[in-house]
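What follows draws every value from the coordinates through simple rules; no lab data is involved. In this text, all values refer to a predicted model and were calculated from it rather than measured experimentally. Cβ atoms are built from the backbone, for glycine too; each structure is taken alone.
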Structure P
Amino acid sequence: MTLVAVRAVRGATQLDADDRDHMLERVAEMVLDAMEANGLVVDDFISVIFTATSDLVSEFPAYAARQLGFGEVPLLCARELEIASSMPRVVRMLAHVETDLPRADITHVYLHGAAALRRDLTRVRATPDEPDEPDASDG
């Protein structure tokens, strides 16, 4: 039996507006990018926690993962803390996965405006035509 490690993969994406289809598109993009960047398939996922800022109410972020085939993976949605200086319209993800990757080789995916949140944790893949957002903490 081969043992694999449990690792955490983080991600975040910023929406342009609180629109259901846009939410599903952006969250699916974040999940798929995290999978591709880390060589993961759905069966590698143990659980995923999604958080959304309080200005996002059009859909549960986890529904996007369900549409990608995460039917047997435990998913949870929660609210982000309402901090005055926090970035608006952000969905975050914390996925627990089984992988052979060392912790230092895990790629965390921060997309669109959320790329400004944790430049220290990720190999940022932001859309080139998007202006940089002001740096913000993402504890």
Structure Q
Amino acid sequence: MKCEIIIDDTCEEKVVIFSKENNRLIDDIKQFVEKSSMEIIGYKNKEIIKLNSADIFCITVINNKVYAICQKEKFEIKTRLYVIEEKLPENFIKINQSCIANINQIERFNASISGTLKIRFKNGYTDYVSRRQLKNVKERIGI
């Protein structure tokens, strides 16, 4: 299979595949491209902002509203958490009932004697891994 990449800042990003037949590799590439370029619509002060999933540290529920926590701001998302979770790329993981974390934006983990795991993101935001999600999180981060 040949691969050709053309960098042109004037055109819209897209992936084109020429193939004799549809196969598993093509399906995997399509799924990867669709998930990695996901944009989420956020709301703040009556403004509508397109958020790139790579810029989001975590998506969490605060006072029954869903928020995307970014570098210095949080944006309200008018979609249920479980719906967003299904569409997010592979670098996001559910850490508790009300938070989905971007693994690439985690700065450190603090383990306590009682077995809880506290996550600190690169922007300073912190949250805890629930006992129910602890095994899955440890496997994903390689502990």
Structure R
Amino acid sequence: MDRELLIQKAMKARENAYTPYSGFQVGAALLTDDGQIFTGCNIESASYTPSNCAERTAFFKAVSEGIREFQAIAIVGGPAGREELEICAPCGVCRQVMMEFCDPKTFEIILAKNPKEYQTFTLKELLPLGFGPKDLER
């Protein structure tokens, strides 16, 4: 896996963020098991609740195209207009969506400031007691 490429794609996706209320732009790049990359940005709404995170945007794009198996996601974020990015961890709702489709022991979450400066976690590290489809098996 080329983490730097994934981070660059997330940085590019961040440019499309629609954040007139928070001014905090996030981009994500999701790597599928077959090597495709789906990107997403955060999209805000004046009524707040219907807003969507970059991570979920990427997942929903991939799932809507029939993809269900994923290797990794790169996430970048920071205030609009600022070139220097911050480590930006996924929210709880996004972690739960990841739990629905990813193996928590192997799925990588790459939190990046830039293509050379990043931290990598497994989903299990960020959601240690996650509830997913296997918990509903009878």
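To which of P, Q, R does the computed value 21 (relative contact order in percent (Cα under 8 Å, 6 or more apart)) belong? Considering all the candidates, the number was obtained from R. Comparing distance in nm of label points 7 Å out along Cα→Cβ at positions 27 and 99 across structures P, Q, R, the highest figure is found for Q.
Using semi-axes √(5λ) of the Cα gyration tensor in Å, for residues 3-58 alone as the calculated read-out, with 30, 15, 9 as its value, let me know the right label among P, Q, R.
This figure was derived from Q.
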